[in-house]
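Asker: Presented below are the structures under discussion, each in the form of structure tokens.
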Structure I
Amino acid sequence: MNYEETLDYLYNQMPEYQRIGERAYKVGLDNSLALDRIFGHPHRRYKTIHVAGTNGKGSTSHLLAAILQESGYKVGLYTSPHLTDFRERIRVNGEMIEKSFVVDFTERYREEFEPVMPSFFELTMEMAFLWFAKQKVDIAVIETGLGGRLDSTNIITPVLSIITNIGLDHMKFLGDTLPQIAAEKAGIIKPGVPVVIGEKGNQEVERVFRNRAASVQAPIRFAEEEISDLSAVSKGSRWIFHTREYPSLICELGGFAQQKNARTLLTAVALLQKGGLSIPRNAVYRGFSQVITLTGLRGRWQQLQEKPKIICDIAHNAHGLGDVMEQLKSEQYNQLHMVFGMANDKDTGSVLSLLPKEARYYFTRASVPRALDEQMLQEQAAAVGLKGERFGSVTEAVVAAVKNADENDLIFIGGSSFVVADALPLFN
């Protein structure tokens, strides 16, 4: 098989949750443990850091990888979903996994892993672990896929666990209350392993984290308490953060949520330093200021064009889109155009209630089976006072928005990572 044929095989034989949803989701760690035995437990050959949370775990993972890379370590980074290239999921020092390894891995081990009947995520996770071992990384940052306790990645024993925040998402699998979801995410907290909590949430959520940490004797730190002096100034598409220890810390990512992520990162860095990792101050500054260059991160309040200004963001639930909508209010424009689509398993009601009524909408459907039908989205949006046209593809919606927008207007593209993924190639 060549590379394209290999990807077709992986997508068709082991359906991807991000693309088709519930039918691809497998509960439990049995498959992951079985695969790990087949490949000789590769993740035990290097240190790992485990990152979970409802939102912000991707940005946090990339920022941490950038800081560690600038500290002189060889760093693996495993994240999901990808936007335009499968290999975005698996990187070493910012470089994507080689196509030849993807092909060789699949062909060489196919007879061994097929009887396990792994999911796409389970198999590609093990591919990442083996690639990191082959590349002899010093440390790997591993982002969970969905949840924590039963997430495929929860077979690792990290040197640090991070939980960014808790919001209502994936409720069919994780529970329909914040404490229930927190309990699932808290499942990554391991005996004796320090854990950073980015946002406390309400008292019930905080209690879940404290109780779990106490039960396994894991040192716990809440970023809001540890970094209480952070202030932020917006500078174009970037932030300048200030703390006593890190004054004038420039962040290449411009989203409102990065203020919360910064507290989480600085708390994590302090714990890693305490645990014996050498992370110089200048590595923290360079990691924050060059995270996109160093890791290839995209889709987080990313500006795609100047006139008219076009912004995209992969936020896809009410918890994440709340920050994005607040940031839109701070922008200056004559007319706001919203190219918007969602996945069919999201809480559309809570999301649509957040969207600005004065915007002109271009309701659309991304090119994945899991995308919500654009007519259904348009009808649900109309019920809460959002008006616009519908388009059968993201390309058509973007083209129409650009055609209708004046140079002083603003176009926002989002609602789903799949919508952003379909839009990005139009601006490369």
Structure II
Amino acid sequence: MAGALSAFRICDFTGQLAGAGATKWLASFGAEVIRIEDPVREGRWDILRGIPPYVDERRGINLGGAFNNHNTDKLGITLNLRTDKGKELLTEIIKRSDVVSENFAKGVLERWGFGYEQMKAIKADIIYVSNCGFGHVGPYSDFKTWGPIVQAISGLTFTSGLSDHEPAGWGYSFMDHTGAYYMAMAILLALIHRQRTGEGQWVDLACTDAGLTLHGPALLDWTINGRPMRREGQPHSNRSQWPPMAPHGIYPCAGDDDWVAIACRTQKDWEKLAGVIGEDWCVAPDFCDLQSRLGAQDQLDADLGEWTSARTKFDVERDLRDVGVPVAAVLKPEERIDLDPSTGDFGLWPTVTHSEMGKVRVDGQPVHFSKTDWEITRGAPCLGEHTQQVLTNLLGLSTDEVAELRAEGVV
């Protein structure tokens, strides 16, 4: 069965996470994604090619686990764009493509002679999607950036800590992943527009602006009320400001860094929780109703944390779930992958076959279509793995012509 996007071809220069994650979505739904790399720099366009994690003791530019995860089901070719013949080959690929995608710093394709105006001359309805830190216009557009820097400049990092502590950050390249989702949406919207009108266009994505759009409540609170995101007592990770709930938070459990989430939405939830706990402190006047509990949250959290810390998170989850109290064990990555049957049943960790690594498990897509579902079966391309295939099948070159291009250092 053809994938939902099998009619489209992407000439892809994306790398790392913010770009490669976007075209992974398209490839998993059937688009032909031709990933172009430089044969001279041997994979250094994308640093993920050869860095951890690894599947075994082997090392090399084709063995980076993160690269494999973000480039499944893509075709990989090499073109030396310092050469005229390399540029001629790229021109022919663009003629046969629907989209050119990249997440270089501003101006890289222009310096190679493939800016948007040049692409339009090659193919009038081409869609060009660029994704960089600050976009191609504005006072910061000439600066280069990186996922964690985007998070800092967009304000996300500032929001990530308690008021009396330094910002904690948002984990590993939060905005690289988020930028990929925005980029995938942008590509699809441009394709829809072209289907309706026949018009191609340049889609200029600024990843920092994408991060800024995630600040809705904080921006509104400052604009209307003059209140900063981090102020005395705010934010409190274990408290629900609206709607008010108590208890509402993450509590320690027996084990190595184990925790459980508990939320009492109503008085009935609290009464059910108190019934399971069955200790005298649950009937103290300070905890008799919501307003009382809101005024005594420090003591409430301390008492509840003492009760949970004597039990495993899964025992607490089971006992509270049985009586209908909102609860969930805080799962670690290895538990989410290997112990939770829901992710396996949903197909979230498919196994692909990589030409050098062998069979490897990767991230799937968190969505299923009843008619045109995604499929991920092939690992990321080794450097230049599909050069022969693309140049002969797509461009019609002979094997002898490809061999000559290899000898000349063009591919």
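Asker: Of structures I, II, which gives 13.1, 38 when Rg and Dmax of the Cα atoms in Å, for residues 64-127 alone is computed from the coordinates?
Answerer: Among I, II, the structure yielding 13.1, 38 for Rg and Dmax of the Cα atoms in Å, for residues 64-127 alone is II.
Asker: If you don't mind, another one. Please state which of the structures I, II yields 184 when volume of the Cα convex hull per residue in Å³ is computed from it.
Answerer: Working through the options, I get structure II.
Asker: Given that mean count of other Cβ atoms within 10 Å over residues 136-143, derived from a single structure, equals 12.5, which label among I, II identifies that structure?
Answerer: Computing mean count of other Cβ atoms within 10 Å over residues 136-143 on every structure in I, II gives 12.5 only for II.
Asker: Given a computed value of 19 for relative contact order in percent (Cα under 8 Å, 6 or more apart), which structure among I, II does it belong to?
Answerer: Answer for the origin of the read-out: II.
Asker: Okay, next question. Comparing mean count of other Cβ atoms within 10 Å over residues 320-327 across I, II, which is largest?
Answerer: That would be structure I.
Asker: With Cα extents along the principal axes in Å, for residues 112-303 alone derived from the coordinates and found to be 53, 41, 36, which of I, II does the value describe?
Answerer: Derived from I, not from the others.
Asker: Which of the displayed structures (I, II) returns the greatest value of distance in nm of label points 7 Å out along Cα→Cβ at positions 56 and 184 on calculation?
Answerer: For this comparison of distance in nm of label points 7 Å out along Cα→Cβ at positions 56 and 184, the top structure is II.
Read the figures in this text as sums done on the coordinates, not as results from a lab. Nothing here was measured: the structure is a model prediction, and the numbers come from that model. Cβ atoms are built from the backbone, for glycine too; each structure is taken alone.
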